[in-house]
1. Quick one: relative contact order in percent (Cα under 8 Å, 6 or more apart) came out at 30 when computed from one of 1, 2, so which one is it?
2. Taking mean count of other Cβ atoms within 10 Å over residues 45-52 as the criterion, which structure among 1, 2 has the greatest value?
3. Please state which of the structures 1, 2 yields 20.3, 63 when Rg and Dmax of the Cα atoms in Å is computed from it.
4. A value of 22.2 was computed for mean count of other Cβ atoms within 10 Å over residues 21-28; which of 1, 2 is the source structure?
5. A value of 4.0 was computed for distance in nm of label points 7 Å out along Cα→Cβ at positions 29 and 117; which of 1, 2 is the source structure?
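The numbers here are math on the coordinates, done by the rules we state, and not lab data. Everything quoted here is computed from the prediction, not taken from an experiment. Cβ atoms are built from the backbone, for glycine too; each structure is taken alone.
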Structure 1
Amino acid sequence: MAPMPSIETAGERPAIYDATERATLLDIAARSIAHGLEHQRPLDLDPAEYPEPLRAIRATFVTLERHADLRGCIGVLDAFRPLVTDVAQNAFAAAFEDPRFPPLRAAEYPELTLKLSVLTPAEPLSFGSEAELLAQIRPGVDGLILSDRGRRGTFLPSVWEQLPDPRDFLEHLKRKAGLPMGHWSDSLHIARYATESFGGPIGQLQRPA
């Protein structure tokens, strides 16, 4: 059975990865988690063995759910390693190193739903007031990175499902970054990005062709 896709792209921009490439990335994530259960470390792979689009330097998040509840989510905002390596490392970290959860147990593995989000490069936003900022935010499309006073936080575009109002989205992001809700300053920095996201139940993921 093919993966259950959930694609998030800016506007009408076509998806970057085809079905085979998505299947390959999901397979890497699943195998890295399985490898971690057996060897307590991420899957070790050679990016040179993969097609050029999967060797590109990209940033990703890996989200795990179990029975529709979050079971782990780890990722990076700044791209610094090949896509396949980033997926393998973040999948392992989501399963075993998310501080909100105990390390994944083998019995939980077949019950996981796996989702990968590949980030576009972040675009800084220019604004002089909160009203100007809110007018630029695209609900359902933008992931946001907020930083100020040594604090930093992000929400993936999927968070719009829980916080559909731009003001609520921004206020909860401030709180996630460790700033008070209602916080505002001239040093506040916001950047946005889009994601291409796809995944499905780990037992139903299609093996790459």
Structure 2
Amino acid sequence: MSLPPVVTPQQWQAARDELLVKEKAATRALDELAAQRRRLPMTPFDAARVFEGPDGTVSLRDLFDGRRQLVVYQMMDLGPDDYCSGCATFVDNVGHLAHLNARDTTFAVTSDMPMAQLAQYWRRMGWTAPVYSSRGNGFAADCGAGDGFGLSVFLREGDDVYRTYFTTARGVDRLLFQFNILDLTPFGRQEDWEDSPEGWPQTPPYTWWRLHDEYEATN
């Protein structure tokens, strides 16, 4: 495997400055996309839809926890004996929610898994994000996730709830801490879809992902 070329500090700084121009352009492009996202139209959504929570049934309106904005991650249901390592990775990346709450925004996780299974899963993983079972209520399909995963955004105006945004696939994984950090490193994410120099360590996507308590058994 050939490593990056070794240059003088001055040559490194010149190359870094050249890349910085493109990084700043990308940042401005993301700012423009965010501005457009804030101006998307919205559509009514069933606020009375019922979920099962740790303490009983709740409505979608209840998931807002009194705030005006709600972000929901829909986790995949792979049956009673399996869990999606990608969805688990996303929830692993959820930080302290006080910062979102300070901006009138609530975050929650939903899944078609039964609540008892979700509760056991949360204890195993040590997660603290609010979680609710959407089993049988059609939420996954209506918000766009179907049998997969996705990130939905809702706005509450009084008792009315509106759907404002949805993304899935790469739109979700770009939010992940480890991917953003790995994208800064020489080897990147080390997945075979990436444009990397010949000989760089790479594996197929997803094959290396584990639940976080399973890595010790494989490393």
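1. On the way: 1: 30; 2: 22.
Considering all the candidates, the number was obtained from 1.
2. Top value of mean count of other Cβ atoms within 10 Å over residues 45-52 goes to structure 2.
3. Only structure 2 yields this read-out.
4. 1
5. Values: 1: 1.1; 2: 4.0.
The read-out was computed on structure 2.
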